[in-house]
Structure I
Amino acid sequence: MADKYLTFSELAKKKREGTHWRVVSRDRPSTILIAAPHGGRAEPHTATIAKAIAGTRHSLYAFEALTTRLHITSQRFKEPRAIGQARRHSKVLTIHGCDNRRSDSIDVFVGGLDVGLRDAVIAELEKAGFTAAIDTRTPGRAQGNICNGGRSGAGVQLEITRRLRNGLCPPGAGKARLRTFAKAVRRALNNETA
């Protein structure tokens with residue numbers, strides 16, 4: 001689906017915070033920011049997954065669309081709080097959603113300029129029983145991509161299929177699989193910052 005708004009400033013002129021979208025932001029004493037720039041109705045469950053990965057250790061940013069058609073491509077996503085928060089952290093890991101048609105066998109596509117962390121995330125997800133691979137279709141390698149907006153200039157993005165997002169965030173209280181997923185990503189992050 002093509003973006004209706006090409007920039008965040010264009011979106012902000014037409015849509016109102018609190019009515020059409022909201023931002024959840026938590027700074028913690030961490031060098032890592034976990035971000036979901038397409039949360040809420042834009043890419044369902046991505047904000048919930050980002051919150052689970054951030055836990056109480058890492059900082060969090062989530063843009064949550066409360067209505068449809070508020071997706072802005074990551075390299076054009078320049079919401080001021082997101083940019084400022086990213087710059088206060090060494091690394092940024094972003095959570096995105098992709099369509100199930102992307103693959104019948106892989107559920108997480110990992111990209112970004114931080115190749116070492118990218119490979120560590122893939123390895124930890126696979127150890128935890130998830131299917132993950134290097135993202136060649138939406139690689140997250142643009143310097144302007146929010147995942148690369150930290151002080152290091154290199155971060156990671158996860159593109160997660162809808163079937164896995166639905167499986168991680170089922171209705172009701174059963175979120176054991178989400179905890180397993182979040183712990184796997186945190187293990188990769190912890191090894192990176194050790």
Structure II
Amino acid sequence: MIELPKGIYGITSRDFGKTHVESAEILLKAGIEIIQYREKNASTRRMLQDAIDIKKICKEYGAIFIVNDRLDIAIASDADGVHLGQEDMPIEIAKRMFPGKIIGISVSNVNETIEAQEKGANYLGAGSIFPTGTKKDSEVIGIDMLRNIMNVARIPVYAIGGITLENLDIIKRCNVRGVAVISAILNAENPFETAKEFIRRWEK
């Protein structure tokens with residue numbers, strides 16, 4: 001199994017005036033080592049082409065490529081892994097259909113964390129830590145719940161949801177593997193420099 005990098009977990013978006021491929025390239029050039037392709041509304045063919053293109057760029061940069069939600073797109077694009085929500089494909093089926101690949105699971109409480117670990121998840125995405133405009137229906141769990149999750153987590157945890165340069169330090173102190181960031185980077189005036197600043201602050 002590929003070792004998951006520490007630090008910033010980049011997620012692509014076309015909500016901020018750039019394509020997914022352009023988003024991925026900015027994040028990778030800045031030095032981010034894991035990229036998730038996240039798309040909710042495009043056709044399957046469009047998603048597959050995006051995934052193939054991003055996978056190719058990730059390979060050039062030696063980065064890990066994860067597809068959000070869509071196991072079929074992850075398999076068809078030969079991604080390094082898939083990230084699944086609580087309502088997506090069950091872990092045990094994903095592991096059977098996508099053997100030897102990374103399976104990430106979204107969690108928002110201790111019970112989900114324990115269950116995901118027991119079923120063989122490779123990492124967890126814990127959140128939403130703070131309110132976020134990227135995923136408007138997401139439950140805000142807060143720092144205390146993140147600490148509770150970290151108390152039982154035996155696999156890498158990436159915190160997600162409303163993470164900014166201003167609140168990065170408080171998340172770091174929870175001993176997470178890293179933080180997943182979307183709008184704080186891609187909606188910044190200079191996404192490339194902002195991504196580099198996130199990396200610099202994380203490594204400080």
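None of the figures in this text is laboratory data; all of them are computed from the coordinates on show. Everything numeric here is computed off the predicted structure, so don't read it as measured data. Cβ atoms are built from the backbone, for glycine too; each structure is taken alone.
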Once mean count of other Cβ atoms within 10 Å over residues 79-86 is calculated for every structure in I, II, which label goes with the largest value?
-> II
Taking mean count of other Cβ atoms within 10 Å over residues 87-94 as the quantity of interest, name the structure among I, II where it is greatest.
-> I
Calculated from one of I, II, helix-only ellipticity at 222 nm (-39500 (n - 2.57) for each DSSP H run of 4 or more, over all residues; to 500) reads -9500, and the structure in question is I
For distance in nm of label points 7 Å out along Cα→Cβ at positions 31 and 103 computed as 3.4, the structure of I, II it came from | II
